[in-house]
Structure 1
């Protein structure tokens, strides 16, 4: 749902209506993590719905068909809305749903800005990542910043929580990148670092040639190893938290770690089918980590 679709009605919504709007976005998304959020206490649940709805809206702007200039315009509108969120009354329904969580849980403005920065990177017609430093910055913006909001809502102490957000955010986003290599290449998007590709004899100028190159598996294995280490770090940090406190994060970790395992087992040669978890596997994760 893009900014311009809700801009005229948000200021008329009550707090309860804004919260219901955010929850509706979460339900429509069909995310398995809805059930992990659903089990949280009401204040935290509403806060997580609002954060998820914000991420869904700005992600849709970046990924929907359209000219980059139009996408940047709508993301710019969201930048203004974030400023109003911390000053004047925001106008958009999802931003109004965020007002109470911002005040109650101390959600930080710079993390919202970082998420929008990441969406601006994705909004371009052509995406290339120069090196590991830029890849880490990208992961921080599109994944770790979301985690930093989440851990504040969960109530994890800041130092421990930020470390967990960094480890898990990197693990999740690297898994996403490895899962979507071929799909992204069709859209002229390469999130594999250019300097790493060049070191293995690949020309990052041609995305389709990169995904067909015989050296691609070596690059993927390097990133998969990094992701695996980040999952291990996240698991160790979670061991110091109350499981019920971080239920949605545990669910995300378990789902994505299984996806990484399937990717690694499948290998990285050729145009392999996109890895997914079966409905039964998802139901098991929901039951084991989202309900018990």
Structure 2
């Protein structure tokens, strides 16, 4: 799923600042998540689980709708883009560090670590968008420079590994998700688990990382298209709708990560040219 630079949109007017198709899709996803939060007057599906007794919960509902909505919209424009990307990155990072990580320490159940990995992937994408839109600002060079980009990619790679492991730990639910028209359901479940793990290891190690990032994003997109779109079209229950939204958001996040390798050979090493 190679990046497509939205040069046409960027040059139509000085106000727009669309770095790539992945950036545009991620921004549109964030805007949709914000609208969902306001429409439901509750957390959009990417944010739970959230403790009922969390202080300021009502205010957090509004904040978690407002930041993606305004942040996604602002990131598309040149003037507010850098500030919007910083707000998005700060919001996701705070959610990861102050809610997800402590939550895993209290109870290391599947819903806790899955949610942590999900937030980590979104944080990585927000971080890379922040790096792209803030690269010219000296104040943020540490987080937005090459080292910051590398840490963001590693964070995304680490999130992929538990996604893959879940295919084996929760074998039957994964097999049940494979569309009925596809043959060898168990083989597909195992194959997707292995590829998520392999992609995560490759990205963390920096070995064939660009190819791994592209293929992981493509796999998430195909999973969303083949598994959840038909379910949504048929009329989902609340749990299925939430799964669809999360899968969609992770696809958008993966696309941003894949975009961050744009111009690099598949291997990540300058000596080997990208093919295809």
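Where a number appears in this text, it was derived from the coordinates with a stated rule and is not lab data. Because the structure is a prediction, the values reported are computed rather than measured. Cβ atoms are built from the backbone, for glycine too; each structure is taken alone.
Please state which of the structures 1, 2 yields 2.9 when distance in nm of label points 7 Å out along Cα→Cβ at positions 42 and 58 is computed from it. Derived from the structure labelled 1.
Each of 1, 2 could give log10 I(q)/I(0) by the Debye sum over Cα atoms at q = 0.10, 0.21 Å⁻¹, for residues 82-249 alone, but the derived value -0.45, -1.29 comes from 1. In this comparison of 1, 2, the computed figure 4.6 for distance in nm of label points 7 Å out along Cα→Cβ at positions 34 and 218 is attributed to 1. Kindly point out which one of 1, 2 the value 57, 45, 35 was derived from, the read-out being Cα extents along the principal axes in Å. Source structure for this number: 1.
Ranked by mean count of other Cβ atoms within 10 Å over residues 50-57, structures 1, 2 are led by 1, which has the greatest value. For the read-out mean count of other Cβ atoms within 10 Å over residues 170-177, a value of 24.2 was computed from one structure; give its label from 1, 2. Source structure for this number: 1.
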